[in-house]
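The structures come next, written out as C-alpha cells.
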Structure 1
C-alpha cells in the first residue's frame, strides 16, 4: 500500500513537471520511410485505395500523439513516389519500377492534401545520391538514371550511388528536387545523411577517375566536401527562388567531428563523422545560412560510451548559428530492443524532457512512424497523455518570413447547448491561414503564451464549443497564422457568462 502511494506521488510529480515544461512552439515530427517499405506503403503493389487508407491511418495516429509535421520519403533510390517525367515510379509503391499505381493517382498530391487538412507540415524527403539498394541487381527500366548514365554510377558497400563529384549529377539532383518544389504544395525539402556513403573498412569509394578529372589540385577530402557544399548551396538558392517560404532541412549523422580531431568538435569517440567520412560540413551550411534546420540523428542513449545523448544534444544546440536544431530520436530502437536502456519508455522520455528543458523553440522527429505499432511498452500513452498533452505550433523562421497576419475580429453567438464563435480578418494577399482558438475560464487572465488553453487549431472561420457550459464564464480569443506559423495578435475577447 505504501509503495503504491509513493508510485502515485511520483507519477503526479512527473506529469506536473512535464506539463510545466510544455512549450507553445515545438517541432514534433515523424519520419515516414518508403525504402524497403519500412513505413508506407506497408508492402509494394497495394491498390491505390489501400495505399490511401494506410496513409490516412498513419496521419491520424500521429496527429493523436501531438505530431505537427511529417517527413515523407518521396525519392528513395532515384525513383518517385509521385508523378514524374524525370524518374520512374518506385517499385516500393507499385511492385515494379516504372509502373504507375492502379487506379492512377498522384500519391504526393494526396499525401500533402491530407497532411494539410490536419494542420500538419509536409516535408518531402529525398535521398540525393543512392541509386540501387543492391548493386548486383538492376531491375530498373531503361528510363532509370542507372541505365541512362551508367558512367555516373559507383558501386560501394553492396549499394550503388550517383557520383557527387560530377557536376551533371548535382544538376540532375537539383532538377529533381526543384521540380517537386514547383509542382507540389510541400512545406519543406528534407535530405537525410547519405551524401558520400558511410565508409566500409578497407575499401575506398571509387571516384578516383572523377577526382583526377575535376579535382583541380585540391586535397581529395576537401574536394569531396566542396562537392556536397555546392549541392546544398545551389539547392537552397534554387528552391527559394521558386518559393521563398520553402524550408530546407538536413538530417545528418549525429556527430559532426570528435574533439580529438577538432577543438570545435564534441566530446565523443565516433568511428565515423559527418566531416571526415560523409564529407558533409553541416556546420558550414548552418553558418552560411544555406539550410533552415538541422535534425541530427541522435539514436544513442544517455551515458553511451562513444556518443552520449547528454553530450551531443547541447553540443548541436550551441552550434546552431541562429538556425533551428531539432533532434532525430531512435524510436525504432525500442521496437528492436531485447535488453538495455531502450527496453522501456524511460530512456526516450528522458530524451524528450531534455530537449524541451534545455532547447527552447526546438523539437524532435521520431524514426520511424510505424515503430509505434511494434512497441509493447506504453510509449503512446506516455507521449499523448503526458509529454504532448497540449498542442504545439511549429517554431517560426523569421529569416524566411516574420510578418504575421492581421488579427481576426471575433463574434460570439449563443446556441442552446454550446457557444459558436465566428470571425473575419483582413487578408488582402489571400494567403492560406490557420486559426488558433484559445479559451480562458473562470476569470483567468488572457495569456496567449499558454498552449494549454488552445482548444482548436483549424482552417475554418467558425468554431463551436460544446464545453462552454462547464464553466462559470469563458473568454475566447482567436489568432491567425500564416503557413510559416507567424501568429497574429489576439482578436477582441469574446466573453460568455
Structure 2
C-alpha cells in the first residue's frame, strides 16, 4: 500500500502545515519590520552552511524551513530598507509574498494552453499596453527583466528589416547592421547584439547633448555615415532613465527621426518607463513613448513587484508572433480542452516553460491601485529633488549633475566615495552605489522605494556629510 507523501510529498501533512505556518509568520515578520532591516554581511561560513552534497540526505521539511528562516532569510540584499538607494533595486510589495505563494501552489506553466493563469498575464499585458498608449493589436510578454526583453524587441526589429526568411537563413548574408543608443545606455543593448550574432560593435553609442539626452544631430550624422559605409541602420534605442545617471532621451524627437529614416524605435525603460504614472512634470520625461515600436521595462523596480519580472511590449502584434512562433507536433493546439486557448505565450518569446510571474504583478496593481503607484513614483522624484537641494546646500558635497527624475549623483569634497559608501553599508544607515562622472568618482542614489520618506533622505545625506568630515 502506498504511504502518504510517497516519496517526496510530506509524509505528515499536519507537521508540514505547522512548520509552514511558522515560516510564513517569519516572512510576515520580515515584511513588517522592513524599515528596520538593512543589509548585513553574510557569515563567512555561509557557503558551508548551504552546501549540497552529492549524496545529500533528506532533512525533512521542518528542518529545512528552520534553516531558511534562520540561516538564509536574514542575509538578503537589503533593498527592502527605505534608505537603500543602490543600483536601482526595487523594494517589493508585501502582497507579492502572498502572490508568490499562490503561484507556487498552482505551479502553472504559462507557455500556453487554456487555464486561468494565462488570462492573468494577458490582463497585465493589456494594462501595460494602455499605460504606454499603444493601440489595440499591440502585444506583449512578461520576461525575467529588461535584458531579456531587449533581445526579443531587437529580434523583431531584425525581422521587420530583413523579412521572415531570416529565421531560417540566419544572419550570414545580412552584412553589418547598426543599433544606436546614447552614451551610458544599458549594457543589455550590446549584449543583445552579441547574443543575436551581430557582435557588440553593432551597437553604436551617440554622445549626450547639453541636456543629458542623446544628441539628435550626432545621431543623424551617425546614421548617414553608416549608410555611406554600407552598414545598415536597424534601430534606435531611446533611453528612459539611464541606469548610471537617470537621464532621459527625448523620445518624441527620436520617434520623429525613426519615422523619417524608416528605423525601428525601441525604448529602454527599465525603470523610467513608469514615469508614465507620475504627476507632471515627471510624466513629461516619457512623452513620445506611445510612438515606440517596442518597449522594455521592469515591474521589479519602480512598481515594487518582487524579483524577477520585466516585460516587452510591441506595437505590431502579428510581427511579434511571427518572430518567435514555432509549433512542433507536440504543441499543436486543440479546439477545446486544456490544449486550446487562443494565445500561447511561447509564440511570443524564447521560453516554453514559463512561471506565473504575472500573478505578483496583477496583485501589486490590484492591491495598491494606480493612484497609489502614481503617488509613490511622484514621491520618489520629489525626494531625489530634495536630496539635490540638500547636497547643494552642503559645505562638503557637490551635485554632479541636475536631477531629472529619481537619480541623484553627487561628489564629495574630500575622501573617497567608495569608502563612504562602504562605511554606510556596513553601518546599516544607507546604501549608495558609486559611479564615475566627468572623471570623478561620486555617490549615486536611485530612489525607487515606496517606504522612503523625506526624513530618510535627510538622515542619509547627514550620514554622508559626517563620513566626509571624518575623512579630514
Structure 3
C-alpha cells in the first residue's frame, strides 16, 4: 500500500480515510521537518529574549499574563495537560482516534504550532504501528478539543518534558473534531451517491415518471448537484420499462419521487461546500499564538474558533433532512396499496392478515425521525460568558457537530438500506420489465442476500443486507459510478 506524505498543507479527506480505515502508512516530508525546526527556533528566541507570549512565557485562560518562571516551564506544561484531562463518557472509535492523530500530525508539520519534530515523530510511530489510545469524546466545547486531546497527549508524551508553548499547542488543537468530521463526510458522500441508485430502483418499484431526469428538465434548473444526480439517475434507468409507452403510471408523482434530482442535488452541493471548508481547515492552524515563519514572529489569534467547521457540518447534516424524509415517503407510498397499486404491505394475502412490509416502513420512519432531529444546527450554542473571567465568551461546538454528523451518516446507511429492500420487493411484485441497465444489476446483487418475501414468509431483516453491501462494496461502488 502506498504511503501518505504529510506536508502540513495538502491533507485531504480521502487521505484521512486511507490512513484511519485502511491503515495506509504515513511519512512526514523532510521539508516539513525542517519547517518545524525553523519554527521552534523562533519560539526559543522569544523565550530567550524574555518576551511576553501567551501560553509560552505566560499562563493561560483566567491567569493570562501571569509570567512563568523559566525553570518551571516543564512543570507548567505537564500540569496544564493534567488540569484539562477531564474528558469523560464514551470512547472514540479506533479509526476516529487514528484520524485525530493524523490531523494533529499534519498541523504540526505546517510549522505553525512551533513544536519540536520529536512530537511529530511520536505521532508517526503511533500511526504506523497502529498503537491504540483511548480518547473520550465528551468534554470539548468545540473551541479546540482541550479535554479529549489530553488523553492522547498524555498517552504519547507523558514521559517527555514538554518545552515552552508545546502543551498549549496540543490543547488548542481541534484534531478530534476534524478527524471525525472527515470520516463522517466520507460516509455521507458514499451514502448519497448510492442513494441515487437506490431511489432509481424505487422509481421502478413505484412505476414513477422518468420525465424528471429528462435533458429538458435538468437543463431548466442548472444547479451542479441537480444535474449530476439527475444524469446519474437517468443513466441508472437506461433501458428501463419506465421509458416505454405506458411505463409510468402517473403524469405527476408525489414530490418524494418527483423532486428526487433536486433533493439529492441540493445535498450534493451542500456536501461539496462542506468538503471544501473541512479540507481548508486541514491547511489552517487552530493554534494561538501562531508561529509566522515569514515574519519570524509569534502572532496572537483566535484560530481555535471553529465556527467555519461547525457551520460546514451543520449545512452538510441539514441537507440530509429532506433526503431522509423523502426516502420515508417513498417507502410509505410503495407499501401502501392505494398509492402503489400493489398488494397491502407488498405481501400476498395468505389468510392470516399480516401487514407485510408495513411494519418495516414504521421502523424506517422511526430511524428517519432520529436522523432528521440529528440534523439540527449547533452553531447557535453559546457558552457561559463567566468562564475564564468572560474571556471565552463563545463556543464553536465543532466536536459535537462532528459527532452528530457521524450519527446522521450511520443512520443514513440503514435508512437507504431499508428503502432498497422495499424497492426490490415492489419491483418484483409489479412484474414490470425490463429494469434499467444499472438498477437491474443492483436488484440482482440485492437478491443474493435478501430473497423475495412471498406469502407466509417473514419480512427480511436489514442486517444481512448491510453486511452484504459492505462485503460487496467495490462492486456496488462500480455500479454507482457506472451511470448506465
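Each reported figure results from applying straightforward, stated rules to the coordinates on display, with no laboratory input. Fair warning: this is a prediction, and the values are worked out from it, not measured in the lab. Cβ atoms are built from the backbone, for glycine too; each structure is taken alone.
Observations on the model:
- Source structure of the calculated read-out (Kirkwood radius over Cα pairs in Å, for residues 234-361 alone, 19.3) within 1, 2, 3: 3.
- Among 1, 2, 3, which structure scores highest (criterion: mean count of other Cβ atoms within 10 Å over residues 82-89): 2
- If helix-only ellipticity at 222 nm (-39500 (n - 2.57) for each DSSP H run of 4 or more, over all residues; to 500) is computed and equals -12500, the structure in 1, 2, 3: 2
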